[in-house]
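Participant: Listed after this line are the structures, all set down as structure tokens.
Computed from the coordinates by the stated procedures, all read-outs in this text should not be read as laboratory data. Remember, predicted model here, so these are calculated numbers, not experimental data. Cβ atoms are built from the backbone, for glycine too; each structure is taken alone.
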Structure P
Amino acid sequence: MDKDELIKRYAEGERVFAIADFSTKDLSHIDLSGTDFGGANLTGCILKGANLSNFTNLKGADLRFANLSGANMRDIDLSGADLRKANLSNADLRHAELRGTDFRYANLAGAKLGKSDLEDADMTEADLSGADFTGASLQNTVLVKANMQRANLMEADLTTANLAESDLTNAQTYGSQRPELMGDENITFIDGTKQIPKWW
């Protein structure tokens, strides 16, 4: 299915495109809010600046290498989706359902993730620099070797999160629910960098 056909079918009121194949398609800057893409193949798909808000369902979808930079993804369901090496820089993921989502090596620089549910998500070696996690749930989230420089973690719940070797240089951690992150003075330094050692 190409972009024109998708736009036509969406305009006609169709909202269910589950298990469809949109791999490598250019779907940038179009309104797909409220659509069901559950389990769809969106590998390498270009969704730059697309509107995927209003409870769009991408649960279990394959979004490896996809470009979602600047996309509006508020209230989206991406639980269990595969976003390895995807580009979500500056995307709006506030209030998103991201439980068990695979963000390994993804680019989320500058992304808005406030009040999102990232429980059990894997963000190993992801670029989270400048991302806003205000009030987000990061329980059991894997953040091993993640770049969290300048990230906003205020009021975020990081209890049981794995922050081993993550870089928290200049991160805002006030009010976060994690004893060693309650204030910048408590962040452990390793070789002169702000990193959290293995603690379990």
Structure Q
Amino acid sequence: MALFKRNRIRHAELDRLNESRPQRRLRLLLVDENPTARAVAARRLSHLNYDVVLAENGFIALNLLVTRPVDIILIDTSLTMLPAVALMQKIRAANLAGNACFVMIAGRLDSQSIVEALDAGADDHVVKPFDFDVLDARLRHLCQRAEQVGALARHNAELDARIARRAVELGETREALREMQIDRARLVSSIQALHDEVERLQAAQG
């Protein structure tokens, strides 16, 4: 029993430490044609430590992303002016997403839209109505995973660059070694020629 009690105390301390750590304000773009849904989501997400940018349709979202990079792009699947999947594809084609995560918002009966979005490359989805605390946890988990993937990609790029530099250095070393071998062969040939000339002169004198 004492062991279980100590474990509970330790877990409680860890929870307090996690709660005391300041969470980074994530930048989020919400694309939803419903003004009431936009307002409610913006207010709740702002309270959960997000910097929220709102777009009433996909075309406005594209314009916003040109100058305002974000961490998360939250798209309602019921968009009509520019459908959700088409918007996601346009954002990626224009290289406006960076490492942003795409999350689709769908109705409970809109499973087909969810499947299409996930097949097209969306990172996750949420079903309306949703719990904002659960949404917050999922979004932060997605961003953490994206940051880890980004860090791994940067590390791999640095490793590739280091390997390329070493390959160049190795090529230069091989070239220098080849030139040294040629110079050595020339020197050996010269010494041999000098030796032969000395022997010829000695034979002539004898």
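Participant: With Cα Rg over 2.2 N^0.38 Å, for residues 36-91 alone coming out at 1.12, pick the structure among P, Q it was computed from.
Facilitator: This value belongs to structure Q.
Participant: Where is distance in nm of label points 7 Å out along Cα→Cβ at positions 68 and 100 largest, in which of P, Q?
Facilitator: If we compare distance in nm of label points 7 Å out along Cα→Cβ at positions 68 and 100 over P, Q, the biggest value is for P.
Participant: Also, I was wondering about something else. For the read-out relative contact order in percent (Cα under 8 Å, 6 or more apart), a value of 10 was computed from one structure; give its label from P, Q.
Facilitator: Numbers: P: 10; Q: 14.
Derived from P, not from the others.
Participant: So mean count of other Cβ atoms within 10 Å over residues 108-115, computed for just one structure, reads 23.5; which one of P, Q is that?
Facilitator: Checking each candidate, the match is P.
Participant: Moving on to the next point. Suppose you compute P(r) over Cα pairs in 10 Å bins from 0, in percent, for residues 60-171 alone for every structure in P, Q: which one lands on 19, 59, 22, 0? Display every interim value, and only then the final one.
Facilitator: On the way: P: 19, 59, 22, 0; Q: 13, 36, 29, 12, 7, 3, 0.
Comparing all candidates, it corresponds to P.
Participant: Taking volume of the Cα convex hull per residue in Å³ as the criterion, which structure among P, Q has the greatest value?
Facilitator: Q
Participant: One of P, Q was used to compute helix-only ellipticity at 222 nm (-39500 (n - 2.57) for each DSSP H run of 4 or more, over all residues; to 500), and the result was -23000. Which label is that?
Facilitator: Values: P: -1500; Q: -23000.
Going label by label, the one that fits is Q.
Participant: Okay, moving on. For structures P, Q, which has the highest computed value of mean count of other Cβ atoms within 10 Å over residues 132-139?
Facilitator: Greatest value across P, Q: structure P.
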